[in-house]
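Before anything else, here is the set of structures, which you'll find just below.
Please treat every number below as a calculation from the coordinates, not as lab data. None of these values were measured; they are calculated from a predicted model. Cβ atoms are built from the backbone, for glycine too; each structure is taken alone.
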Structure 1
């Protein structure tokens, strides 16, 4: 079992934990009728989940920001 296998296994486990946390937080906030908190939970965990499920998104986001700010160009 190499480092890449360990990373993909950990990524899979974190994905399941995040989705479980999202589900529990949605149930709790819906039960309390805390609609603004529920929207915050969905948005916050969605951003975290995007980067866990698709880590290449961080690279493309960094390249996009670099392009918009003209960083690294001579």
Structure 2
């Protein structure tokens, strides 16, 4: 765990008191966008899978072969 020195603590206190920083963070939170959500708020699994596939291609990660799950009674 990082121990803050006096200079770092003072900087964090100054930042915490900054109205401009709080306003900026509020605007970011208000305008954030999740590209995987549908307009009704549900997750679009197709978009997410497409993203992961493209990302794997980007990082040159070979996909693992699919193995069918043969167990009939699976519990979480």
-15500 is what came out when helix-only ellipticity at 222 nm (-39500 (n - 2.57) for each DSSP H run of 4 or more, over all residues; to 500) was calculated for one structure; which of 1, 2 is it?
2
Once distance in nm of label points 7 Å out along Cα→Cβ at positions 34 and 50 is calculated for every structure in 1, 2, which label goes with the largest value?
1
Matching task: 58, 36, 33 is the computed value of Cα extents along the principal axes in Å. Pick the structure from 1, 2.
2
Looking at distance in nm of label points 7 Å out along Cα→Cβ at positions 10 and 42, point out which structure of 1, 2 has the largest value.
2
